[in-house]
1. Between structures P, Q, where is Kirkwood radius over Cα pairs in Å highest?
2. Looking at mean count of other Cβ atoms within 10 Å over residues 245-252, point out which structure of P, Q has the largest value.
3. Looking just at relative contact order in percent (Cα under 8 Å, 6 or more apart), which of the labels P, Q belongs to the structure with the highest value?
4. Given that helix-only ellipticity at 222 nm (-39500 (n - 2.57) for each DSSP H run of 4 or more, over all residues; to 500), derived from a single structure, equals -5500, which label among P, Q identifies that structure?
5. Tell me which structure, out of P, Q, gives 3.7 once distance in nm of label points 7 Å out along Cα→Cβ at positions 13 and 133 is calculated.
6. For structures P, Q, which has the highest computed value of distance in nm of label points 7 Å out along Cα→Cβ at positions 45 and 221?
7. To test your reading of the models, identify which of P, Q gives 2.2 for distance in nm of label points 7 Å out along Cα→Cβ at positions 173 and 189 when calculated.
Structure P
Amino acid sequence: MQTSAITAADLASSVIAVPPLCRGADLSIDAGENRKLIAHLEEGGVKTLLYGGNANLYNIAVSEYASLLGLLAEAAAADTLVVPSVGPFYGNILDQAAILKGAGFPAAMVLPTLFPAKPAGVATAVRHFAERSGVQAVLYMKDEAYITPELAAGLVADGAVAWIKYAVVREDPACDDLLRALLERVDPALVVSGIGEQPAITHLRDFGIGGFTSGCVCVAPSRSMEMLRALQAGEIAGAEAVRSRFEALEDLRNAHGPIPVLHAAVALAGIAETGPPLPLLAPLPEELEAPVREAAKALAHFEKGAH
């Protein structure tokens, strides 16, 4: 696992995978299946793993956090960057900061929540995390009301934040005054598109930001990397051709919940057994299993054509 400080070059070097966390029937973390998923991503050229919402770290017990960190550090290759998450609530953030201190991870993402929270309080919590853990934070901007561009820029300037995951959903991603305001204050190379392949072309082409995160990369890692390289080369038509192949599974995620659909899709595509989702989430409804399987297998077939 990479332990050096994260740079803009790191963010541009790989699609940032946001994988599910595989669990056994008893809801314990399944080390073998998580290693299998990590190996699949690394074999496809992905070198950055962000364990956050798709891994349902919102609901993880603090008591199993240390064992999760140990597994991720051991399972990842020496040059793979692994970013776990903390939070979303202040008490969890501080407890997990103590566990992260000295564990070798260069950053951890603070999971966002809107209630009970205010932008100034979010900024204070992020600062306290960085101070208590000795680890930089990844700021996850998922909603307009979460934090202001000014507060976000102050956190970056002070070294508390390594990079920003921007994931405010817009009907037209090209029309985004909040993102423009953020990029007036923060180096675009330190901002990452956080909503998968769908808005990534617009975000990288029109706003010049540093990279993008993806959940569906877990099914087709080399294809998602192909899209990133095409974007970086200015080959927009090629990037769009790849992006369109992710659309069926992404549409299901948008319609029925990004976390449970991806959790099921990784297993239905035959990549790794993800097991039951950790409550408070629930398993994918039975009637959705067939369409998710079809979309996941189609994307997996597309991935195989890259080899």
Structure Q
Amino acid sequence: MTTSEHEMTQPQFGEGDGELLRLIYCNPLPMRLDRWLVSQRAEQSRARIQKCIDAGLVRVNGIQGRAKTPLRNGDEVQFWLPPPEPLPYLRPEKMDLDVLFEDEYLIVINKPAGLTVHPAPGNRSGTLVNGLLHHCPNLPGISGKLRPGIVHRLDKDTTGCIVVAKTQIALVNLQNQIQRRVASRNYLAIVHGTPKGDTGTIIAPIGRHPIDRKKYAVVADDQGRSAVTHWRLIERFGHYSLLGFKLDTGRTHQIRVHTAHVGNPILGDQIYSRCRKLPMELTGQLLHAVELGLNHPITGERMKFEAQLPGKFQRLLHLLKSRV
């Protein structure tokens, strides 16, 4: 696509089926345009508001605004909000979902092993999103991407609690809770070996593996993103241990990468501990999101959800305990 063709596809102020918002800034103290709009339009993500400003869809007193434009008391802000991007066609698929909680704003699922959370190019069926589209008919309007309503993700073979938003305002609110650590996520895993001590924290940046780009690894500070994983020892089983984890950050493969980095990879992990001897046959990592805590995005009520351990996890625990 040439530059001129690309420019022709950009939304224009006041054109199309968008919504024109007229807002008045009422504060004796100045404030940046982007920050104020985020505070005023909670149903819109910070990223989308920034894109609208960059695209020239926000005017201050009739003049195109910039993110850093300082607002002063009495300024009129016109915000042309284009409709959400259309969701690429995804086929709703009937799926047996283990629903832990559901209302008109969110749904919490106990995800089984082997289920990919959201589609990717070339893989648009058989995912949790496909099942949710059948279960929640209004979901396609949320975020307008291949991952409608997805607040956070779990790896394909990781099991347990995952929350999905059913409205745009719930999506933004829940994502903010994840980022600000208001939401709590606790995991259980069986690992190789026994860590030193009973508790600890792994602080190590994570980025793409320097050789295998399908993997992640602990990398230098300037080559990855900060990652913090808290762990506690629950029980020892000879050459194996049951650990609990709590995340401060949510990097891709974070617990799997961090445990492998300190020499205690998760049992069954086909990427980070594939050569380790196993006490029983496993097809994926024994990592389970056992507990999820969050504030309801509308009422503010604190909620906590627990997901029962999957059968294979329970069977292995029983086997390891019988050998001690």
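1. Largest calculated value belongs to Q.
2. P
3. Largest calculated value belongs to P.
4. Among P, Q, the structure yielding -5500 for helix-only ellipticity at 222 nm (-39500 (n - 2.57) for each DSSP H run of 4 or more, over all residues; to 500) is Q.
5. Going label by label, the one that fits is Q.
6. Largest value of distance in nm of label points 7 Å out along Cα→Cβ at positions 45 and 221: Q.
7. Only one of P, Q returns 2.2 for distance in nm of label points 7 Å out along Cα→Cβ at positions 173 and 189, namely P.
Read the figures in this text as sums done on the coordinates, not as results from a lab. What you are looking at is a predicted structure, and each value in this text was computed from that prediction instead of being measured. Cβ atoms are built from the backbone, for glycine too; each structure is taken alone.
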